[in-house]
Structures are given as C-alpha cells and as structure tokens.
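The structures come next, written out as structure tokens.
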Structure P
C-alpha cells in the first residue's frame, strides 16, 4: 500500500485547522495515510494547542516552526518531513481552510495516477459560494506580462503607503492601457467539468506524486505568499512535468481565513498582498530571465 501524506500549513486560525484535519479523519478510509500540521510560528500559541489536541492520534503530527516562514517555506517543512520521515509516495499540500468530504479522495488520486501518471494533480476546488477555482488562468505566462505586472504592483504599493491606493481604478484607466497589462480583476472562464493537462493549478490544494517528490523538496523557495501557482506552472513547463486537473476529485475551500484573521485593517491587508506580489513577481522574473539566457 502506498503512503499518502497530507501537509496542512497552520497560522493562528486553530478552529479552521481542526475542522480541516477532522474532515480527513472522518471521511478518508484509506489505511496508510498521515497528516502533518505545520504551525508557522503562530504568535497566539495555537500550535501548542493543536499539539495537545491531536496528541493521542497516531495519524497526526504537529510541527512547530519558531517563526513564520511564509506559505512556501512553511509548506516545505511539512513536505520534507513527509518525504524523508514518512517515505510518502503522494503528498497533498492543502490549505487549513479546506475540507475533504469525498470518501474515496485518496483512492481516487492513486487510481488516477495509475491511469494517467501525473507529477502534480489539482482537484476540483469548490468555494462555499459554489465557485470552482481550478483550473487557473495564467496571466503571467510571459516575461513581458510579468514585468508589466511588476511595474503595476510597485506603483499601487507606493500609493498604498501614501494611503491613496483606493484610486486604483482611476490609475488603471489613466496611466496603464489595457493593451499593456491585464487588469487585476481579470475573469477568464475556465472549463472545470473536463479533465485537462498542462494547466495552472490553484495553490490551495496540490497533490504531488512520487516522481515529483523524488526530484524536488517542495515548492520553489523565494516567495513568502502569493504567486506560487505561476512559479510552479513555469517550473512544470520548464522541467516537462505533467500537471493535470481532475474534476472527479473534490475539495471545499473556505478561502483566506488566516490572512483575514491576521490583517483586520483593509489598508494593511492590501499592503501585505502587494508587497508579497512584488516579491513573488521578482522571483518569477528572475527564473524567466535565466531560462531565456
């Protein structure tokens, strides 16, 4: 039997994490699976509370980071534990604000790998409002697009520090022609009803097979939060990895609970978002330039 491991990154929102873990324990009947919860340096000490809460469950391991390493490196702590300590053959990185209600979630993934040997699989991610988040439209598929967005976010970040970034819509219309950059709120309809290959996958639920696990130690190091999907999509195409979207495998996503909990003020939340978008875009820009050299 193949070892399947869930990695759940936790930051502050204890009830969401418990609900996520409990949904797996309640619904997954596959025998050889494990859950690794990584507390990302939560200042409210909820990592210690989770350790105590799951102390007697042999399927759950809680790792406590001394500081917040961000989404990428925080997840990579759990990924490496699953790879080296548990010898996992499949690793699912799922957000702590997700729920699994599909009884055969693990078995369906393993069976899909037998019929279509993927490196990375994305399930049908359904929000509580009924929106389907996979597959994702990649608005950062070219170096020019990345550089356009990078300039754009830097301008908006400056406005945020001046507390006038609410002028965003006017700025876009006046200074940034639509021919040069996709608008931030672009909404391109994607077909979630059919299985698809070589598509960008949403970062709230990513399943990696043994072929990916053997080559990498998690997500690409560099971003703190946001932009991981575009970077992973670039690496997948660069390294000829097979990504598939599978609508038969489903997960529920409540969306952004940790960020909403941490940043109560809209201005500060927007600043956090913009700063980390710039950081991630810088990483993707460097990767693309390296590839073009």
Structure Q
C-alpha cells in the first residue's frame, strides 16, 4: 500500500482508476487522498467482489468511488462511459486474491473440496477448469502446464490427469491436487505443494490472464494524461515480464520516464502482516 501510494502520488482533485479493485483497499486509500473533488473508478471482473466493495464503501462513507463490474481490458470504454477523458493514475494488481482462495467456492485452492471452476467472472466467461481437466487433450494440458505454470513435470502430470479421468470424472480441486501430487516424483518435491504450478497454470488459462495483461497496457496508456502515472503489481514472472517489456518500449519511444528501474517489493512490516505479498513486484512509469 505505502509503495503504491508513493508511486501514484494521488493529489486532491485527481482522477484515478483502480483497474483491479478487489476488496477496494487501494481504491479507498486513493479516494481519501484525492478528496471530495477527486474521483476514483474501481473495476473488477468478479461481480461478487464489486458487491462486497460497495458494502465496504457504504460502511466507510466513501462517496467518490464508482465501482464497475467489467474486465479491465475494456478500460477505454469504461473510462469513456464514466465521462473520463484522461486519468492522473491507473493501478493494476494482477492475479487472484485471498477471497478467491478462501471464500469464492470456485476451486482455486488445492486444499479445498470445491468444484473445478476457477473463473473470476462466472457470467461472461464460459471456460472452466473442469473443461480443461476433463476434456482437453493430454498434450494440450501438458503444454499449458509448462507454458503458464513452468511445471517441469508437465507431461507426467498431464498423463496422470488423463489416466484418472479415464476411470471417473475429476470433480474437485482437492481431487485434482491429489492426482498431481501422485504424478510428481517424491524426490522432486520442494517446500511448496506439488500442485501449486498446475493450479496456477489452469487458473491463468481459464481467465486468459496473460492475454488480458498484454491487451490492457496499451489501452491504459492511452487513457493516462501526460504526467499521469501507471502502477502495476505482478505476482509471477510471466506477468512481470509483460509489464517490464511494455514500460521499456514506452521509454524507448520517448513516451515514458520510468520510476522503477527495478521492481519494488513489499516492506518488512507488510510482509509480517501479509506473507502472500512476498512475491509481489511493483513497477511504474510516468507518461510524458
């Protein structure tokens, strides 16, 4: 939070877009700094999160945040519909949230006996984890696990999935996790759960996360005013590489000055309160 606010530098009367509003913590902090004459647009693809954020805004009596359930890839249209020509700052916090792991009931966690869904938006997105696991060809699953999860045992895991589903449909996250664990050699297991990379890859594939990051960055840049600031938090190297390359190209074409020559990481105080922030990488730039 502290690093995001320092990078975005919200001032009274400013207009900001939190394109991945989640629980609304960042948006409310920005709203407090831009004041009554400022404005924040909060976007999230998960309509459940938008409803929860609206309730939190009511409780905190935060009136200068407009919350919209939509994909951030539509940021130009969303800004236009909201009457915003240019924004002073845009924030992205990519990936999934604690809510998805612990409360959504959509199979994001390999520790829970939940249906294999993994969609952020159950209204507009028709691809589910169930379809990938139970219907995709074995080779296609293996390629996805390697490409999106960096799973070194991708072919063994895909073979294990194919063998298990031939006997009966794989119905839950915990069931899938057990199949993955039994497919990875015991000697190759590290400190993390052996299903971590598989679940990451399937989640990214279901929600087309990397394609969305690639699509939204140029759109967000066009919405930024000269002098406006872009901040992006990534949680793994694939997302971070896309952000890093995009900002490098903007610097090369003379339309950006980079604020973060290296990614900013969470401080010790935040890590003690939120250990999941350990993998967060924050990058940002100012539009010229």
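Each value in this text was obtained by applying a stated rule to the coordinates, not by laboratory testing. What you are looking at is a predicted structure, and each value in this text was computed from that prediction instead of being measured. Cβ atoms are built from the backbone, for glycine too; each structure is taken alone.
Can you tell which of P, Q yields 31, 23, 17 when semi-axes √(5λ) of the Cα gyration tensor in Å is derived from it? The read-out comes from structure P.
Among candidates P, Q, the computation of distance in nm of label points 7 Å out along Cα→Cβ at positions 199 and 255 that gave 1.8 used structure P.
Given that relative contact order in percent (Cα under 8 Å, 6 or more apart), derived from a single structure, equals 18, which label among P, Q identifies that structure? Intermediate results must be reported in sequence, preceding the final value.
On the way: P: 26; Q: 18.
Label of the source structure: Q.
Structures P, Q were shown, and FRET efficiency 1/(1 + (r/R0)^6) of positions 151 and 223 (r between Cβ atoms, R0 = 41 Å, to 0.05) at 0.70 was computed from Q.
Quick one: Rg and Dmax of the Cα atoms in Å, for residues 79-238 alone came out at 18.4, 55 when computed from one of P, Q, so which one is it? Considering all the candidates, the number was obtained from P.
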